[in-house]
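What follows is a set of structures for review.
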Structure P
Amino acid sequence: MTDSDRSAAIEFVLSPAAQPLLETLGQEPFDDRHILTLLSRLRRFYPAAVAAELITQVQLRRRAVEKFEHAHRMFFTAEALEQATAQEPAEHRAAQMAEVAPPGIFLDLGCGIGGDLIALARRRPVIAYEVDPLRSRLAQANTAALGLAERVTVVQGDWTAALAANALPQAAAAFVDPSRRREGRRAFSLRAMQPAIDEILQLHRRIPLVAVKVMSGVQAAEIPPDCCVEFVSHHGVCKEAVLWFGRPDAPKRWASVHCGGGWRQIADEGLPAPMGELAPGMILYEPDGAVIRARAVSTLCARLKGHLVAPDIAYIVAPEYVEEPFAQAFLIEEVHRFSLKVLNQRLAALDIGQVELLKRGFPQPPESLRPRLRLRPGGRAGVVILLRREDEHWMALGRRIVAQKKGSE
């Protein structure tokens, strides 16, 4: 397929004439056998490139449902969908920007296919930049499909060049989503992003509020001193961090966790965390990854009226269970020094047939132990938590506590 064939196919897929066809295809079965049948049928009426692009868009829309409420009306490429911010984190960030930014338009710098752009445009007019021609075209199509075209201007070009030429529009706030891959490899440093952090610092000299999406594992030593950091957890996974420039009243580090359809925040308050024992009958809490990265474990420890089991191990132990959005909870039934022989004896005694393995500070990957465990067929679910205390390795056996779902109001 030539580039011109692909471009023509994409333009057809974006056209009004293709939308009823995409809707109809979206209702078809999409296993391998049906895809081949659909392709053959489409090729009777359309060029091969168009038929392939129609099938691709329907497949991507089905995958995109996990990220976007209106995925059935949007357009994607596989790589751009993978990299796009999911709707809930994008809306959360856009709401913060609208709340704290002075009056004026927003900039979306590196808008991709428009995941964040859509959320921003629901709050204020936006000028967006995207260097990739296809992604900029899809961003235009996606904002139009959701009724936001009049609030958005998409510029196909390099925003850093516009900044260097003093041609970047003045705005109240900017969202920047740098590329975190170079030559197919993931970047682990703020200076390895494209554009690098130094160019973003120049941007902040012109724009009062700047939010920069970066890797969740950003190193503390690399974080500029004049910004604060938000660690974002969605569906139980800390997927990204945001550097905020121009928020002097915000905490230096905090975690935002999506739970129950909303967002909860917890900040590093610099509290000391007490140390204590791990004993049967206690509740062990495993903090969300965003809480750990935000260094807010001691804050959570105080909320739970608990203690740590070791200074550098992010497990909180408390005497009573409290439903907590910032942590998973486990009831501890037994605690032993680590021994594979003893572990297998206790798994049998507790009638455990399915086991969840967790670890902190333990030298072996937990899954390397699984083939050596003697689980009881038909036994109950349990959990084994492997950890280090001082110079010894311990194991706690118990069960996961599942939070009760609240009934609809």
Structure Q
Amino acid sequence: MHRWLPTALLTLVLSPAAAAPNIDPRPDPLGYLRQALAATCALEDPGAGALGERLGGAGILDRKAFGAAGWRRRYQLGWGDELVLIRHAPDGLLRRFAVEYHQRQPDDALRPVATAIAGSDCRIFHGRLMRYDLEGHAVEIELLGAGLAPSGAREPLNPPVPAGRDPGGVTVALFDSGLNYTLPTFSGRLARGRDGNALGYDFWELDARPFDNNPVGSAFFPVRHGTAVASVLIEEAPQVRLLPFRYPRPDMTRMADMVHGAFKTGARIVAMPMGSANRNDWAEFARAVRALSDHPHQMLFVVSAGNDGRNIDEDPVYPAALDLDNLLVVTSSDDLGRLAPGSNWGRESVDLMVPAEDLRIVDFTGAPGRGSGSSFAVPRVAALAARLLAANPGWRAPELKAAILARAQPPPGDGHSPVRHGWLADPTADALP
């Protein structure tokens, strides 16, 4: 039986000495990734056992097939670490092959360490290496080039918030994946205390650095959603006082803390380009919103309807479908007032359609880009709300919501609207049409 492993690793896996104290039976991750990829990339559809043999007797933990488009398999290596293999092969032709390495920690948690990505020729063209501090917190991703050679480029994961002064203005809280607050576009608009410290908060990792990072799909390629959304808000309401809160994916009961935190910090408007199909995720959020419903400074929550192409009256998305008076639910239209492809709708649950396709954004790196979908309808309406509130500081949430809804018109054509109040053709226009 052929077993593939570097000689040193084979000794560690098979020898009783591998269990001796003070011995770390883990390989150099980049060297191991190179060899693991070389041993497995060219195999079109081997059995799980065949791949396991090539990985030194690794045991299969789970597998997922993508039809003719490839597969994903996760293995446990002999020393407890895990390896993930992902084959992308549209129409059966290999386009990309990825290998991920995850190290087992003393508390049995897995730490993502590195990934290597090869093209159709099985040559590595890109990789990523996670960097951790002494306390075990991921602090940056090192980007690697061909053959996993260093490129010199790095992506921060939790950098310090730059120093600054409070900008004043209407406070808008952003509940999202966080914000790249190191960009000059945002650093000067952050809500700050008298000591100059930023007041945003990370309810995911429970620290004062709500940096834009959603690793749920992949720790190596985190989604950077909040920065793009915030760029639209700042573009259309440049005088806002921005309060970024990173949402608590590990424990959604903390949404109540987010609501109360935004309220205590003076937010009058909350932009929420987020949601899920699980109503239970939003139970504590709903309780917190209701608990503040009678306060004179009640907040207006601008919420996205979602991008699943469905009627959320019949197939709900939350929090959009919650029965809360101070929610304003928005979805995306094209510039002609037609519901955008993939955007959710609902004649009871969704209040407005707003043009939010192919908008100019600033991405996580600070580069210009384009964004589409109901997530980008949210900052457009939140920006309108901020401008209206700046002009009418005595308005409460019901008055602010009513003023926005009064701007809605029937969509062009037959006038049939897939949403409750109609189309807001130009959310940058403060005057009534």
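Determine which structure produced the value 5.8 for distance in nm of label points 7 Å out along Cα→Cβ at positions 144 and 392, calculated from the coordinates; the candidates are P, Q. Before the final figure, lay out each step's value.
Values: P: 6.9; Q: 5.8.
Source structure for this number: Q.
Could you tell me which structure in P, Q was used to calculate helix-only ellipticity at 222 nm (-39500 (n - 2.57) for each DSSP H run of 4 or more, over all residues; to 500) as -8500?
P
Bear in mind that the values in this text are calculations on the coordinates, not laboratory data. Model, not experiment: these values are computed from the prediction. Cβ atoms are built from the backbone, for glycine too; each structure is taken alone.
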